[in-house]
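Below you'll find the structures, each written out as structure tokens.
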Structure 1
């Protein structure tokens with residue numbers, strides 16, 4: 001694919017991602033996407049095949065642009081619960097910078113809006129949730145290494161709970177205008193998890 005065409009396609013995805021993130025799949029008509037991206041309807045169909053395929057491309061772009069750099073600190077070798085706290089706090093700060101109530105997380109939004117009846121979207125959400133769980137699992141395993149108080153199944157159950165709390169936190173961020181609410185939730189979650197690992 002010529003470089004100019006690749007850049008144009010990337011620009012369409014970047015603009016569409018922001019629009020889907022803010023308005024959701026149902027809230028973004030093809031006319032809206034034409035306006036948001038500056039691309040013609042014909043160009044969008046030619047490059048992606050339609051709105052559904054463009055949305056899946058946007059989920060992939062969101063993972064690369066937003067999730068990868070944000071979650072890298074949790075996935076870093078030897079990461080501990082402090083890294084999880086930093087991940088949450090950094091994402092809350094990002095939300096504050098963009099304005100609360102915010103757009104939440106595109107994967108969390110998709111889980112609620114599309115995943116129950118769209119198998120492609122569901123697969124992307126499951127992949128994302130599995131990644132979160134794996135990251136949290138390793139952090140908990142690192143914390144647990146010294147005393148080995150928890151079994152692997154207990155660590156996994158706790159990691160799944162953290163993933164569920166994460167998606168709930170980002171969904172809640174779409175309804176609150178005070179970041180202190182989100183910070184308190186993070187503090188409570190980390191405190192509960194710390195107690196579970198250390199006692």
Structure 2
């Protein structure tokens with residue numbers, strides 16, 4: 001039994017397409033891009049064309065959703081070529097999922113169609129200086145005021161932040177909560193809060 005047997009025939013085609021992309025486009029250039037510290041713009045553009053950024057977004061918002069097993073297989077294929085590409089897709093998917101679950105309908109209609117095509121790319125801001133990705137040690141806080149929220153703190157090592165137009169910022173919103181609770185994500189566009 002092949003791992004592809006767990007997905008539909010249509011999804012097998014998608015996985016094979018991504019596999020071919022990795023073998024033909026990624027593997028021949030990954031070492032050079034990695035060593036020259038060059039952003040893989042052409043590879044990201046090809047991922048947009050393949051619809052990779054819309055795989056977790058419903059059709060009603062312009063995506064081409066796949067099953068969880070298919071998504072995992074696609075992530076594995078991208079990581080096989082270059083982990084950075086799987087990371088670009090993964091962070092983007094987390095933000096689209098947050099919007100789907102917690103966003104207003106206006107936010108969904110405004111962002112998800114452009115996220116599905118990759119026109120708007122998204123990422124998460126979790127890591128803090130001195131604390132790494134230990135979310136229980138998070139120091140960044142968001143306090144409500146009359147105009148919305150005031151965020152106090154800093155984040156670092158935000159994967160794809162220079163190319164992302166939408167960032168999910170995780171901060172403490174309940175200072176009295178236990179270390180593993182009381183945190184909330186908020187989405188920010190390149191022009192301010194969403």
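In this comparison of 1, 2, the computed figure 0.55 for FRET efficiency 1/(1 + (r/R0)^6) of positions 15 and 79 (r between Cβ atoms, R0 = 35 Å, to 0.05) is attributed to 1. Figure out for me which of the structures 1, 2 the number 16 belongs to, where relative contact order in percent (Cα under 8 Å, 6 or more apart) was derived from the coordinates. This value belongs to structure 2.
Determine which structure produced the value 12.9 for Kirkwood radius over Cα pairs in Å, for residues 111-150 alone, calculated from the coordinates; the candidates are 1, 2. Answer by label: 2. Kindly point out which one of 1, 2 the value -12500 was derived from, the read-out being helix-only ellipticity at 222 nm (-39500 (n - 2.57) for each DSSP H run of 4 or more, over all residues; to 500). Traced to structure 2. Given a value of 1.8 for distance in nm of label points 7 Å out along Cα→Cβ at positions 71 and 143, calculated from one of 1, 2, which structure does it belong to? Of the options listed, only 1 reproduces it.
Computed from the coordinates by the stated procedures, all read-outs in this text should not be read as laboratory data. All figures in this text were calculated on a predicted structure; none of them were measured in a lab. Cβ atoms are built from the backbone, for glycine too; each structure is taken alone.
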